Structure 1
Amino acid sequence: MSEHEHYFTAQPASDAERRPLRVRLAGRSVEVEVARGIFSPGGLDKGTAVLLDEVAAPPPAGTFLDLGCGWGPVALTLALRSPAATVWAVDVNERALDLTRRNAAALGLDGVRAGTADAVPADVRFDVIWSNPPIRVGKAVLHDLLGTWLPRLAPDGVASLVVQKNLGSDSLQRWVQDELGMPCTRRTSVKGFRVLEVRQG
């Protein structure tokens, strides 16, 4: 499997391909299912772990977005912390979306809605966006992705993005400010990753 293949459509994993994984999300130990052909099938990747450790707690309710959900660690954390929220989990990979749906159902998280971008109604605005964006897909694809979703923040909404320092976190921060006209600040820098906060102008 190529380095980038997991970002694009893959068939849902079969029973034989799925395997259980115990991880710690929202301060508790949970069992999820993962499979090859998605981002970070071996567990919680370093960037996502930094994001989940460093971001401010989400509000108890609202409409949230996990952009690039993979098997669901961010969406599941948002739903565990804020059971009354609606959490949209968006990915281009059908295998990832299927795993996120299965994991949410197994944990009783009814507020999680996993789907491709087309599944999200155009008028939905987000109070919270958390993302470990797919930097390695290239700037054009990344900018198109963020340029589509960040402007859909609610007026008081906050987006938190984790980006590896040596993969262009500073240039991405400038791009969000200059091209999208949205305030973008560095919340923290931990273990070679930076967490950027984006707000409506």
Structure 2
Amino acid sequence: MKIYEACVGNYNEAVKAEALGAHRIELCDNLLEDGTTPSFGTIKKTINTLKIPVMVIIRPRGGSFEYSKEETEIMLEDIKMCKELGAYGVVIGALKGKKIDLELTKKLVEEAKPMKITFHMAFDSIENKNEAIDELVDLGVDRILTKGGMENALIGREALKKLVNYANDRIIIMPGKGVNKQNREFILEYTGANEIHGTRVV
């Protein structure tokens, strides 16, 4: 089965996406900043209302994906909160330069389990994407959200296809960015992906 994950910026959008046929939600605040962690109330209400799985983005601010000790503590607390509220999973990402911040990512993953874990589009800033896939597999991450390092998933479809092939079912590669109802099937078929993500995916 193909999975349509709708990226939403508030509770109302989450309810609407479910009604339109989304299979899963990525719940965010501040989509103009590419998403930050929503409020406790928003997370709780969304999880309690929706019948479909809710993934919550864990990102204390917009901007770079390099985080301080204090920001790390905030993210760990937010993950704990999501777990207590019954979230299906969390969406994380941390870099050091153009590589994954392995130490921090490991901490976040350990706190998040047994929830599902997506590594977000910080992945697109990584230089050696195949190496990063191997590292995320080893860390126990479930999926990677990526536009193939390009402007959007449609332009990045060739790169996405290669990433799907390289991942070889060890981890889910989920194309995102610029995905809509009109192009979602084409991108899924072209890349060989089974899951796809976007604000207009349904």
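The numbers here are math on the coordinates, done by the rules we state, and not lab data. It should be emphasised that the depicted structure is a prediction, and the values quoted were computed from it without experimental measurement. Cβ atoms are built from the backbone, for glycine too; each structure is taken alone.
Which structure, out of 1, 2, was helix-only ellipticity at 222 nm (-39500 (n - 2.57) for each DSSP H run of 4 or more, over all residues; to 500) derived from, given a value of -8000? Source structure for this number: 1. Check the numbers for mean count of other Cβ atoms within 10 Å over residues 77-84 across 1, 2 and tell me which is largest. Looking at the calculated values, the largest one is 1. Source structure of the calculated read-out (distance in nm of label points 7 Å out along Cα→Cβ at positions 85 and 109, 2.5) within 1, 2: 2.
Here FRET efficiency 1/(1 + (r/R0)^6) of positions 61 and 189 (r between Cβ atoms, R0 = 41 Å, to 0.05) has been calculated and equals 0.65, so which of 1, 2 was it run on? Before the final figure, lay out each step's value.
Working: 1: 0.85; 2: 0.65.
Only one of 1, 2 returns 0.65 for FRET efficiency 1/(1 + (r/R0)^6) of positions 61 and 189 (r between Cβ atoms, R0 = 41 Å, to 0.05), namely 2.
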